[in-house]
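No lab work stands behind these numbers, since they all come straight from the coordinates. Owing to the predicted nature of the structure, the values given are computational and were not obtained by experimental measurement. Cβ atoms are built from the backbone, for glycine too; each structure is taken alone.
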Structure 1
Amino acid sequence: MMSKKPVIVFEGIEGSGKSYHLLNVSKYLKKKKIDHIKIREPGGSLNGEKIRKLILSNQSKFNKNTDLLLYLAARSENIDLLKRYFRKKVILIDRFVDSTIAYQHYGLGVDIKLINSLNSYLLGNIKIDFTFLNIVSTKNMKKRLSSRKYLNRYDKFNKNFYQKVQKGFLKLSKKNKKKFLLINSNLSKKENNNLILKQINNLI
């Protein structure tokens, strides 16, 4: 039996609409007066946001292991917050553990065992209950990124990189189909929003 105060994650590559949908869910929960917190990664806490600036800055150039450790350092700063509200409030997270695996392992080739052991060390007993995985075509991703005022370092990889990352996400979703819902963000926002809210009602 799942708690009615689940941890819900929104995953996907750049321009896939995950942040947009998370905000919609948050508005919906507010309207229903359901206690929740929302966190983004990297970021989400005071120190986490400092680390985010460093990771995503266009001036930054790190090797892939440094990148991994910085993302996990930002996550480490969120863990206190997660532990405090775990099972007490609904927790919405914009990117989490699967992003680290998809980007750092499938995208950049960092050893998966290392990523998994660091993640399980940090998370302890915190479990993810459900993940909305937003999928986007290369064409739509490019179109959406081109309309952004500011592009960070992770918005500027070549399209092969994003394809590898998205395939990585899909592999992760296949391992645990019950806990994932694929959102095809090439479809209309309204359609997807209804799909997501229907699932949210099942979860809470």
Structure 2
Amino acid sequence: MTDSYRHKGLRKRLIDEIKNKGIKDEKVLEAMLNIPRHFFTAKGFEERAYTDNALPIAADQTISQPYTVAFQTSLLNVKRGDKILEIGTGSGYQAAVLLELGAKLFTVERQKTLFLSSQKILKQLGYFPYSYYGDGYNGLPAYSPFDKILITAGAPDIPENLLNQLKTGGVMVIPVGKRDSQEMLRIIKISETEYKTENHGKFIFVPMLKGKE
């Protein structure tokens, strides 16, 4: 697959569109401008890669809407060298954005098909996260604590197991709520027992599921 001048032009138009929708973080916009989203879409959907829409990928999952990716990433406020845990690698696109921003990324995927395909695409593009096939609810306690944790699926509630893997002063961004309607929360860990929770509006995500496929 190639990243042509046409793709780059379409990508620039998409970035301008999400900027107009309120995304202000220039580092996030620049990172997304550098990443060929059409590499991460399912076969037959490449032509729609630069529309601001979620698109189907393997295993009945989706690649998130670009605005949503930009929104979640902006809430994380990624600093170069941040140790970040991503729950739900999916297509690998969100992982690419975090890596482009200079994160040290640990990412967990429960769907074997997506685990393998995302690794392949990321490697082709020169991105090398620490990828794990497993249950996202478990996180990666052996590698904790993390500076930031990003959950890319809608959780019915906030998984305490993952909060425990966040360092004091760390930030978790997670959509929480019933299927097809979640609230985007940013949780800041003030101390071992104290958290500050901010609500950043309604979004729609595929559900966060337990176990491995």
Identity of the structure behind 3.8 (criterion: distance in nm of label points 7 Å out along Cα→Cβ at positions 16 and 128, calculated), options 1, 2: 2
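From which structure (1, 2) was FRET efficiency 1/(1 + (r/R0)^6) of positions 80 and 104 (r between Cβ atoms, R0 = 25 Å, to 0.05) calculated, if the value obtained is 1.00? Write out the running numbers ahead of the final one.
On the way: 1: 0.65; 2: 1.00.
It was calculated from structure 2.
Comparing 1, 2, where is FRET efficiency 1/(1 + (r/R0)^6) of positions 48 and 160 (r between Cβ atoms, R0 = 41 Å, to 0.05) highest? Intermediate results must be reported in sequence, preceding the final value.
Working: 1: 0.90; 2: 0.60.
Top value of FRET efficiency 1/(1 + (r/R0)^6) of positions 48 and 160 (r between Cβ atoms, R0 = 41 Å, to 0.05) goes to structure 1.
Consider the structures 1, 2: one of them gives 15 for relative contact order in percent (Cα under 8 Å, 6 or more apart) as calculated from the coordinates. Say which. Working shown, then result.
On the way: 1: 34; 2: 15.
Clearly, the read-out refers to 2.
-16000 is what came out when helix-only ellipticity at 222 nm (-39500 (n - 2.57) for each DSSP H run of 4 or more, over all residues; to 500) was calculated for one structure; which of 1, 2 is it?
Numbers: 1: -16000; 2: -8500.
The read-out comes from structure 1.
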